[in-house]
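Multiple structures follow.
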Structure P
Amino acid sequence: MTQSENIVIINDKKFSPFILEADIKKLVRSLALQIRSEYIDKNPVFLVILKGSIFFAADLIREIGIECQVEAMQAKSYGAKMHSSGDVNLFLFEFDIKGRNVLIIEDIVDTGQTLKALYEELEKHSPASVEIVTLISKPEMRKSDVRVKYIGMEIPPVFIVGYGLDYDEKGRQLKDVYSIVNF
């Protein structure tokens, strides 16, 4: 990965700034205020979807600042590609959510297939509620009907990296979100 004058090159692709760090912080703060007001006395379970959501989840949970349980699980549908394969692999959890309020924290929702599969799996364990919070949503990419209650920002169907989002495991560490220039 190389970087010069706001252009980032990952493998053979060029990316330019799309959402700046200051704007990400504002989105996180806004989401945190909404969630805090609804869950302040509910001791929710925040279920962080690895790997991409770790940056967003850490910032969000600290900003929410309420008593909670934090769990993580991995769900994969991209691999080394720039689009979802449609095949969702869930790496199942081993914690009890019966009667608990669960908030799934996801960095980006595009096709919705991963979240639909995860939501259906969680429902089998009798939680009090399951809601989804995402920093970024691509509604034009939806292939599965999934309800996302908390959305930081909706964007068009562009490929992005940074702030946890990757291209073939590269670019996660970037503080801004970048969109592809040459696809």
Structure Q
Amino acid sequence: MDKKFPRIHRLLHWAIAFSMLFLLFTIFLRLNWMNKNNIADILLKELGERDISLDGEEAVKIGKAIRKPMWNWHIYMGYVLTGLYILRLIYMIVAGPQFKNPFNKLNSIREKFQSWVYITFYVLLGITLITGLIIVLGSKEYKHSMETIHLKALYWLLAFIFVHFTGILIAEFGHMKGIVSKMINGKD
């Protein structure tokens, strides 16, 4: 199968991929090194060694303030990804999707699986972006429930990355040799 990837397709693909990786990196930082409790513990330890006392809650507030600029980048990149997602949907409407109809009985099981993976990706990415926008721009009464849904995005994103890279390897060494080169520069 000789699949062509026009420049706009490749640009959107890589822009979305790097945006998602950047967002994943900010999540990783927030859950690990830039965790408010970790920062609070460091503050309490360092200040304690200098005979300066600080309440634990105040240390957590300072921890949140320290990581806020980093977390703002998560929000900004969320806006960028939302724009890229909308452009990608418009591109699919204009140029047609790059995957086959999963309901077509003539398609192989592999083609149907690939199609369902892409459909699931776009639906879950849409949900993730919508919940993120509601968290930032919406009513505070929905914030907690939207954060719960939005946090689950970490799990589907990691699963998608694994499935995507596995599929790339299978395709590259199997039925679609040169697909990586085509996605990078449009040529074999």
Can you tell which of P, Q yields 16.1, 51 when Rg and Dmax of the Cα atoms in Å is derived from it?
P
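From P, Q, which structure was helix-only ellipticity at 222 nm (-39500 (n - 2.57) for each DSSP H run of 4 or more, over all residues; to 500) = -27000 calculated on?
Details: P: -7000; Q: -27000.
Among P, Q, the structure yielding -27000 for helix-only ellipticity at 222 nm (-39500 (n - 2.57) for each DSSP H run of 4 or more, over all residues; to 500) is Q.
Every number in this text was worked out from the coordinates using simple rules, so none of it is lab data. Computed from a predicted structure; not experimentally measured.
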